[in-house]
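J.: Have a look at these structures, which come just after this line.
Nothing in this text is a laboratory measurement; each read-out follows from the coordinates by a stated rule. The shown structure was predicted, so the numbers you read here are calculated from the model rather than taken from an experiment. Cβ atoms are built from the backbone, for glycine too; each structure is taken alone.
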Structure 1
């Protein structure tokens with residue numbers, strides 16, 4: 001804000017409330033001489049789109065992004081020198097966005113509060129001339145405001161645009177008001193920008209007689225349409241992720257989100273797209289179309305994918321087409337849900353920064369893309385929104401009114417900084433987040449009902465676990481078990497982080513020892529797959545090998561079937577392969593029938609689903625109200641493919657891949673697998689394939705590495721290395737006859753049975 005104060009910039013708003021209509025702010029000014037440089041600093045209460053002399057300023061879609069607005073509001077800076085002329089017109093349209101529009105499930109009081117928030121703008125255009133002099137054009141009462149052609153724009157409901165609106169009509173002077181000042185910060189996260197442009201694969205008529213455009217890929221962004229129309233003709237589109245089992249357009253899983261785009265045409269040829277919102281969709285229904293829906297042609301449509309601008313760093317491919325499609329689905333799921341914050345889904349009336357999803361996926365996210373700046377910005381919001389007592393809201397930014405923290409969700413406060421440190425090797429993230437990490441552990445200590453365990457409270461449990469009791473979304477794993485396991489894990493991460501940055505963590509070391517001791521006393525028996533997973537993964541079991549052995553038995557006794565949910569699934573394959581069950585891990589990954597990662601692919605998925613059986617085997621839907629088809633959390637399994645199947649990891653003590661380990665785990669059910677990862681130190685490659693009855697490994701490292709091939713260790717330097725080993729046939733467990741699984745069933749939370757694994761040691 002200091003720069004704005006120096007530039008005499010003031011917050012301005014329309015003189016009158018414009019309701020759903022998005023206001024436009026503008027200022028005209030001449031220039032007698034050409035500046036050497038022109039820089040615009042700008043932000044808004046809402047989302048904005050700025051133009052100078054008819055050209056859009058910058059490529060940031062949905063600027064200024066989504067932050068913990070009451071504490072942090074990002075300011076953008078653009079070089080606009082090339083856009084200036086002798087006569088200039090600077091205009092900014094401000095939509096409701098996340099700041100002023102409906103988000104989550106607000107109370108009547110919150111809804112009323114949001115309606116009172118004005119659409120606000122603050123900006124300063126600084127012109128620097130060749131003689132060193134400067135002139136600044138800043139927002140103040142000399143600016144004017146009017147209604148824009150954007151007649152409504154909402155995150156959930158979509159946008160209405162009237163191309164017939166006369167520009168700058170009926171202007172009024174803007175009003176100066178006391179807007180936020182101490183919350184203004186420089187831009188921290190990457191811009192959200194237009195990325196891929198996807199053409200339709202078909203335009204067809206459904207059995208219900210509706211005209212539908214299919215892009216063949218679910219995307220997050222918006223449609224762009226080119227057409228010729230007469231003034232006043234109406235274009236109206238609806239968005240959907242999928243078709244129903246009869247092949248008809250389906251929107252029930254969008255819940256209350258209308259997800260529509262309406263465009264009122266001017267005369268002649270025109271190209272249109274939404275300006276201040278976004279959608280999650282694969283299909284468009286042509287509710288109204290100039291000339292009639294039957295006249296629509298594929299070449300008139302394009303789906304514009306938008307997401308935070310992150311460089312792609314990881315690539316996977318293999319000999320299995322279904323697995324390749326799954327790899328791409330995970331990539332698309334990340335792109336579609338990394339729209340300034342890590343959202344759960346991009347389409348329905350939610351699109352929130354769920355902490356549980358963000359933390360289980362972060363390791364995969366950092367393999368796929370350079371996500372460091374993205375997560376740093378989000379973690380800064382987590383710290384800002386963290387309660388005084390250390391509680392972390394279930395979603396960040398904290399737009400839900402909750403008074404309690406949930407295990408595995410709030411633990412994003414500790415897990416995410418640690419994983420960023422491991423991925424990129426920069427201890428500054430630990431320094432920045434250390435107080436937040438401690439506060440979260442302290443919150444658990446202060447709120448638990450039992451010393452040295454986390455008991456009581458409300459939790460999401462093993463969300464969507466397949467062993468859920470009838471009528472519940474929570475798996476059968478004991479909530480206190482999950483909470484106590486994460487209490488231990490978060491405390492351990494505080495200790496690790498503290499030692500890296502030189503902080504005193506002696507009290508947390510004692511706490512951790514006490515938690516582990518209490519956990520082993522309280523939970524000597526594990527009753528579900530997820531309990532085995534957590535006990536082994538977090539080294540809480542007295543004998544982690546026994547816990548993994550029990551897990552393997554449970555999986556085999558279910559007919560090689562997982563029953564884990566959001567909590568257990570991300571660690572499942574790791575526990576198996578780390579304890580001698582790599583074949584079983586591969587069996588789960590390559591499994592094609594429900595429940596499995598590949599089952600949705602067999603059903604035509606182009607992103608990762610929220611439910612293993614979002615579309616069930618008979619073509620019907622798992623549920624109407626909670627059934628997203630772009631929900632990236634289960635895509636977390638790719639960190640196992642990068643780190644175990646391809647075998648790429650940092651050596652202990654060398655985060656950020658300063659020195660690496662490469663220990664591939666090939667499986668004979670594949671002919672080859674190829675993996676590459678662009679680290680801060682250079683490209684790492686790990687490939688294996690069948691050649692002349694042997695495994696051939698080709699490994700490229702930009703740093704010193706320890707390569708392990710079939711148990712044999714090789715210490716090498718920078719370079720490309722080739723090895724061979726015998727092909728070992730995988731162990732295929734003998735499947736029980738259908739219906740003979742003694743302790744589990746092919747269950748879904750929609751089924752009435754309570755299903756538990758019953759083996760204990």
Structure 2
């Protein structure tokens with residue numbers, strides 16, 4: 001095995017930079033006689049960027065493992081295959097219809113290498129610690145370099161450096177940049193695969209310097225990554241860097257030269273033969289050339305339309321091919337007919353048409369099944385799905401191109417869903433019957449189970465109907481006051497369909513003594529330690545309620561103390577609450593409702609047995625994606641203020657109270673009309689920041705009652721002016737960031753904005 005003769009060591013790093021997600025992907029495989037390395041950079045602004053990158057790399061490796069070779073043709077085949085797989089995923093769903101990625105692939109026979117790229121992923125070859133070879137980008141800036149309008153050293157600073165001319169995922173014919181002559185490798189050579197986020201921050205000279213500093217690839221790789229992170233740019237793209245160190249190379253294949261000579265002789269002989277034949281039949285070739293070009297074009301269009309599932313268009317293109325072969329029929333016994341095998345090709349096209357018509361029927365049945373499914377006719381929908389499944393399982397035509405296995409999986413899912421949805425319909429009907437008979441708990445239980453099945457089986461549109469029916473049952477409860485109620489207010493709110501909680505026996509005694517007819521919720525202390533009946537008081541509470549004439553308990557609830565941070569304690573609280581509430585509802589039949597889930601409780605404990613959810617902070621989006629994963633919440637509240645004064649320091653001087661900050665001569669200092677009386681915490685003095693014109697500007701000096709000062713960056717000094725708006729939190733600064741700087745929670749920051757700050761509601 002050539003792999004054992006050589007020693008190729010691969011090391012890499014791949015990080016998200018300042019982005020929320022890493023859309024880069026790298027992979028490699030070293031086979032016995034060949035090896036492949038691939039890297040992709042998905043377009044950040046497009047949905048499915050990470051999927052496009054991963055699909056490109058995995059498809060490349062998959063194809064190479066099936067057809068391991070070492071020539072330029074395999075590079076071209078790999079890139080074409082990768083583009084096809086990404087386009088298939090685009091056509092599969094509207095969500096990913098615009099996803100694209102840059103792509104670079106390198107192959108080797110452990111003695112030499114070839115590479116091909118498309119987009120702005122780059123290849124570097126270093127020898128004696130100097131860059132010998134660098135790939136070209138498919139960008140507008142690269143064109144300017146090639147035309148002499150831009151220096152190579154200025155490439156990474158040009159505003160059109162990332163304006164790509166082509167990428168993986170483009171329709172039409174792509175033209176990748178493929179190295180024509182292999183690079184023969186030597187010991188101690190290094191070649192690298194990089195994405196834009198790396199080479200934009202590290203130039204070739206820096207690479208050479210770091211390689212020269214360290215003998216081990218892991219050490220200089222780590223040093224390069226530190227340099228990327230030390231760029232201190234506000235916006236750093238995903239960056240990936242892979243380096244392959246060559247410690248030993250395999251000997252050239254002994255048969256390679258002989259094979260080349262042999263195939264060259266064969267090629268010359270074939271060319272000469274073809275030339276003679278073409279010369280003898282030139283007049284025939286000229287007549288047939290246009291026909292063959294049309295046939296090739298029609299066949300390509302037929303395949304493209306088939307992949308798009310435009311079966312009628314595909315059939316039309318195939319029928320055009322047959323028409324063109326019919327034109328060749330008189331010549332089918334001559335030289336042209338012999339080489340074209342016209343009769344066999346006509347029969348092949350007839351078979352393709354039949355196969356395409358069958359596939360048209362399959363997908364037509366699926367569409368009809370979907371319509372029946374959407375209309376609630378699950379019985380007939382199931383029949384259509386079964387028929388489509390049978391025919392598709394029998395078909396061998398274009399299975400990969402049409403993602404047949406995925407389609408079959410979807411059909412099986414729909415068949416299973418129809419069975420489940422029948423069950424949901426029955427549950428809904430049982431719920432309706434229970435509702436009419438007045439058995440509201442049973443009705444609600446059936447509606448909830450039906451809703452869960454609808455949601456899990458593709459009928460989210462029915463969920464709102466179930467929720468409406470549940471709301472109809474729960475309409476009697478409109479407002480529930482969760483805080484303590486003074487005794488004198490109990491009688492005033494009892495007749496206004498407003499419910500309140502009772503937390504101790506004194507409140508029960510007061511209501512009974514004063515004959516106040518009220519509907520109340522029982523508050524249980526399961527571990528919050530704030531208010532409510534304790535666990536050892538429940539038996540007494542039940543006996544007390546049985547003897548009450550005026551206290552009508554309709555619900556029971558509790559409160560999580562640490563659902564955002566302590567999962568074990570939260571589970572313990574829920575276990576206590578379930579036991580206590582079930583005991584109460586068993587003994588006190590008027591109790592119909594129970595609830596315990598707060599914001600984080602509702603996200604982490606999807607318990608459908610509870611009737612209400614008490615969400616708070618997630619309504620405002622005052623959370624991080626990490627805290628609420630996999631769910632995302634948008635911050636709905638923002639705080640802005642205006643610049644009231646701007647000055648350039650003529651000499652070093654103190655800023656604000658206490659002389660805690662010294663501004664330097666030449667610094668631009670702006671005063672903003674907001675302070676701690678408005679809700680900007682003094683904790684932000686000398687460590688907070690605001691967002692202004694794409695920059696985070698530091699708060700300098702102590703925050704005053706009505707004003708604070710910020711340091712304007714040098715690049716904004718000339719453009720900054722009075723009346724400009726700065727952001728304290730909003731689209732660019734998360735409220736959680738501010739809370740962390742103040743060593744508090746986002747709730748406190750949001751509640752701390754004083755009434756003198758104008759509110760604008762959108």
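J.: So Rg and Dmax of the Cα atoms in Å, computed for just one structure, reads 27.4, 87; which one of 1, 2 is that? Provide the component values of the computation, followed by the final result.
T.: Numbers: 1: 27.4, 87; 2: 36.0, 119.
It traces back to 1.
J.: Relative contact order in percent (Cα under 8 Å, 6 or more apart) was computed and gave 11; which structure, 1, 2, did it come from?
T.: Numbers: 1: 11; 2: 6.
For relative contact order in percent (Cα under 8 Å, 6 or more apart), the value 11 is produced by structure 1.
J.: Something else now. Between 1, 2, which one scores greatest on mean projected area of the Cα convex hull in nm², for residues 368-695 alone? Present the calculation step by step, with values, prior to reporting the outcome.
T.: Details: 1: 17.8; 2: 28.6.
The maximum falls on structure 2.
J.: Here's another thing I want to ask about it. If FRET efficiency 1/(1 + (r/R0)^6) of positions 112 and 568 (r between Cβ atoms, R0 = 41 Å, to 0.05) comes out at 0.50 when worked out from the coordinates, which of 1, 2 was used?
T.: On the way: 1: 0.50; 2: 0.10.
Of the structures listed, the value fits 1.
J.: If you work out distance in nm of label points 7 Å out along Cα→Cβ at positions 96 and 120 for 1, 2, which one comes out largest?
T.: On the way: 1: 1.9; 2: 2.4.
Ranking 1, 2 on distance in nm of label points 7 Å out along Cα→Cβ at positions 96 and 120, first place is 2.
J.: Another one. Who wins on distance in nm of label points 7 Å out along Cα→Cβ at positions 504 and 704 among 1, 2, i.e. which is largest?
T.: Looking at the calculated values, the largest one is 2.
J.: Please state which of the structures 1, 2 yields 4.3 when distance in nm of label points 7 Å out along Cα→Cβ at positions 408 and 720 is computed from it. It would help to have the intermediate numbers written out before the result.
T.: On the way: 1: 4.3; 2: 6.6.
That value comes from structure 1.
J.: Out of 1, 2, which structure matches -14500 when helix-only ellipticity at 222 nm (-39500 (n - 2.57) for each DSSP H run of 4 or more, over all residues; to 500) is calculated? Don't skip to the answer; put the middle values down first.
T.: On the way: 1: -7500; 2: -14500.
Working through the options, I get structure 2.
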